[in-house]
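Student: Structures incoming, each one as structure tokens.
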Structure 1
Amino acid sequence: MSAVRVAVVGGGISGLAAAHRLRHLLGPDAELTVVEQADRPGGKLRTVEVGGRPYDVGAEAFLRRRPEAADLVAELGLADQLVHPTGAPSGIQAGGALRAIPGRTLMGVPASVEAVRDVLSPEGLRRVAGEPSLPPIRLDGADVAVGALLTERFGPEVDARLVGPLLGGVYAGRTGHLGLRATMPQLAEALDSGVGSLLAAAATSMPAPPRPGVTRPPVFGTLRDGLSTLVTRLAEVSGARVRLGLPVRRLLRRGRGWRLEIGSAAAPAHLDVDGVVLAVPAPAARKLLADVAPAASRRLGEVELASMAVVALALPPGTALPDRSGVLLAEGERAPDGTPFTAKAFTFSSRKWAHLGGDPVLVRGSVGRHGEAHLLRRDDDELVAAVRADLARLTGVTAAPVDAVVTRWGGGLPQYGVGHVDLVREVEDEVARVPGLAVAGAALHGVGIPACIATAGAAAARVAAHVLGGVR
């Protein structure tokens with residue numbers, strides 16, 4: 001009896017986690033192949049050397065409140081690599097001033113007036129205080145743009161000074177486009193349950209405060225030697241053949257199985273398998289599904305993408321950083337001299353992570369929101385100069401870096417627009433009708449590492465059930 005064969009298209013965290021799970025489900029004799037168009041695996045998990053130290057220039061951490069990433073780290077024997085932030089506070093540059101990001105907010109949506117007293121103007125506070133007296137919110141199952149709802153209920157400041165910068169950090173998006181149900185599901189659920197105001201919905205969605213003497217668990221985690229450690233270990237333990245630098249051009253049904261057309265258009269090669277996991281960005285998935293799941297392909301064509309860049313700076317030994325983990329910048333913020341900021345966020349990594357303390361001093365600036373591709377047309381030297389100028393205006397730090405690395409993520413972040421939850425449901429329902437095929441990745445149920453791992457596990461289980469059924 002021949003071994004079962006499965007292909008995973010995409011060698012990012014979703015694809016490699018799917019290959020790992022497939023190995024567990026299908027056993028040691030299964031032939032697993034990961035096909036990745038880039039010349040390196042890992043997708044948006046990338047650790048490079050900056051100033052002689054390993055440093056993440058893509059995703060830098062994962063959410064600990066979801067179990068998938070931490071559980072996988074432990075399963076792979078990497079628990080001794082797991083580290084957490086120092087607890088240094090983060091800040092936000094909004095309304096022309098640098099302030100601490102307030103507690104008791106849900107992605108910036110206040111649970112009380114007191115929570116945002118230091119961030120909003122008197123008029124903004126009046127609008128927040130009066131929000132519960134407005135007519136109750138009735139979504140009736142519909143979705144709505146986050147920015148429109150916030151402005152209607154609170155006026156412009158909560159959106160501009162809090163929610164916009166926070167969601168911009170996660171999705172590189174704008175609240176006028178992002179949908180409530182996909183980006184703030186807890187808030188939507190509270191409103192669906194009959195809670196009539198945003199203030200009350202945020203309050204009911206907040207985690208309970210810790211009991212006296214009990215320390216709240218850390219929110220984020222990462223790996224001491226960089227998140228590429230996770231990529232390397234997944235590829236190793238999955239036992240999959242990882243083929244790099246090869247685009248998958250076409251996906252065809254072939255009996256009970258599949259044929260992948262890979263490589264160059266002039267001299268394509270073929271890979272025949274029993275099942276396929278597509279763990280690629282929405283545009284690539286749209287192309288590959290066009291013939292086999294056309295309705296899913298059309299819906300994925302509606303997912304917009306944002307591009308961004310990370311500018312990593314290694315500053316000279318002894319460079320003093322603010323006593324913060326980082327700063328988010330509200331859209332449209334300007335320096336005191338009227339110059340608009342280029343960066344949307346700074347992470348003071350040597351403050352945020354104890355293992356990155358010492359020398360050189362590490363800082364990363366993030367550039368680019370949805371619709372800001374023009375900012376990324378500058379060459380690397382221009383981007384470094386712009387980010388350094390922003391850093392000087394914000395913090396007074398003017399030291400010339402001993403090393404700088406620019407990493408561009410073209411189309412790197414899917415935008416969860418209004419109706420995204422319904423879009424994904426339709427895509428998954430359509431693909432589920434096709435035997436031996438499943439989808440995974442950041443375009444579905446969350447852009448973070450835990451959410452990607454969850455989609456990978458579900459996709460692997462679906463494909464494994466199909467191919468094992470065929471063997472039996």
Structure 2
Amino acid sequence: MSCVFKEKERVGVINPIFTCQPCGAQYASIGIKDCIGIVHGGQGCVMFVRLLFSQHYKESFEIASSSLHEDGAVFGALNRVEEAVDVLLMRYPHVKVVPIITTCSTEVIGDDIDGVVKKLNSGLLKDKYPGREVYLIPIHAPSFKGSMISGYDVAVRDFVSYFAKKGEPNGKINLITGWANPGDVTALKHLLKEMDIDATVLFEIETFDSPLMPDGNHVSHGSTTIQDLAGTANAVGTIALNRYEGGQAAEYLESEFEVPAVIGPTPIGIRNTDVFLKNLSTMTGKPIPQSLVKERGIAIDAITDVAHMFLADKKVAIYGSADLVVGLAQFCLDMEMKPMLLLLGDDNTTYKNDPRIKELQENVDYDMEIVTNADLWELENRIKNEGLELDLILGHSKGRFTSIDQNVPMLRVGFPVYDRAGQYRNPIVGYAGAMWLAEAMANTLFVDMEYKRNKEWVLNVW
């Protein structure tokens with residue numbers, strides 16, 4: 001009985017869990033007010049990413065492309081960046097922040113986006129847009145390494161390092177949410193409000209759930225401001241909820257401006273939410289109020305209603321980003337479930353040193369596999385050909401065909417989720433998230449019991 005940690009043995013990728021780094025950088029950019037990113041690459045590097053965002057949120061997002069073509073791939077394409085910046089600023093007078101995000105093609109040909117930013121700052125912006133507040137930020141996101149998770153991490157670090165400026169203490173904390181949904185941000189802000197803590201939330205994406213108003217639809221966009229980013233250097237401290245989705249920015253603020261940083265654990269489940277609140281209390285000196293103690297009790301009661309009778313000993317496979325997967329695995333173990341297979345979908349070589357993974361290796365008393373650089377064929381092959389028996393799958397919508405073909409029920413968690421309505425409104429963090437996850441897992445199993453007529457009579461007397 002052991003927890004085995006290993007890298008995927010095959011060289012190729014079949015049905016990837018993630019897309020590439022530019023996607024993550026684009027996701028960070030749409031969280032900033034008055035910001036439209038320019039992706040320096042082919043149009044598909046924007047089109048397919050915007051499609052993912054639109055599928056997940058059922059909203060429209062604005063991201064620009066330098067529209068690299070064959071001639072640029074041969075002779076260089078920095079002229080396309082210059083044209084793109086000019087057109088973007090003419091068309092969108094409100095835009096102030098313009099990240100220039102590289103892709104695999106432009107990194108391979110060696111386009112110097114740092115150099116072209118200097119040229120534009122001293123040329124185009126000075127000559128054609130004098131007095132206009134514009135910030136051009138180069139973000140290197142080569143898609144031949146890493147994933148959308150590392151791209152997000154790099155972009156958050158680059159935005160913070162560009163804007164953070166030392167001034168007077170502001171009494172706030174920086175809360176770096178990681179790759180979150182609007183429902184998660186709402187749940188986190190609720191916890192902060194109950195503790196009377198003023199925070200700069202990176203990124204403020206509740207507005208991704210955009211209204212349809214009488215005067216017309218609105219393009220979705222985040223509302224974190226330049227001033228918010230500048231003030232991160234003057235905070236009481238930083239809490240990054242995820243090690244791999246914002247951890248670099250927290251470390252930068254600590255090393256550059258001596259803003260104390262706490263990184264993780266991701267507040268999924270009761271245990272990790274308790275730690276998050278304790279970290280908030282320690283950092284700010286604010287007590288944990290009785291209202292949250294009661295909220296915790298309600299969540300524990302809801303979990304108790306389903307855990308022992310329906311969730312205990314259920315075998316589950318989980319895939320996605322490392323912070324999400326490990327957080328879900330910890331919560332499942334707390335409910336006496338058995339995470340059998342954890343698939344981490346990129347090539348980050350530091351996962352083996354993650355203390356949470358080491359904890360799993362030391363404490364799990366049954367056969368568990370943790371596979372890095374994994375794809376969804378790892379999941380399908382184990383079920384189909386290697387005899388892995390599962391009661392439940394946790395992951396985003398890309399695994400739906402494995403669930404359907406192998407007849408294993410699946411709860412959609414992560415990004416993207418495009419085959420269930422409104423999933424982005426449901427939090428998975430905090431006590432509210434713990435309650436939703438436990439009940440959603442139970443309900444998924446209930447439907448499966450009824451569909452397969454497997455002891456479905458139990459639900460009559462439960």
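Every read-out reported here was derived from the displayed coordinates using simple, explicitly stated rules and does not represent laboratory data. Here the structure is a predicted model, which means the values were calculated and not measured. Cβ atoms are built from the backbone, for glycine too; each structure is taken alone.
Student: Which structure, out of 1, 2, was Cα extents along the principal axes in Å derived from, given a value of 75, 52, 50?
Tutor: Source structure for this number: 2.
Student: Who wins on relative contact order in percent (Cα under 8 Å, 6 or more apart) among 1, 2, i.e. which is largest?
Tutor: Checked 1, 2; max of relative contact order in percent (Cα under 8 Å, 6 or more apart) sits with 1.
Student: Using FRET efficiency 1/(1 + (r/R0)^6) of positions 166 and 326 (r between Cβ atoms, R0 = 30 Å, to 0.05) for the comparison, can you identify which of 1, 2 gives the largest number?
Tutor: Numbers: 1: 1.00; 2: 0.30.
That would be structure 1.
Student: Next question. To test your reading of the models, identify which of 1, 2 gives -13500 for helix-only ellipticity at 222 nm (-39500 (n - 2.57) for each DSSP H run of 4 or more, over all residues; to 500) when calculated. Could you put the intermediate results ahead of the total?
Tutor: Details: 1: -9500; 2: -13500.
Corresponding structure: 2.
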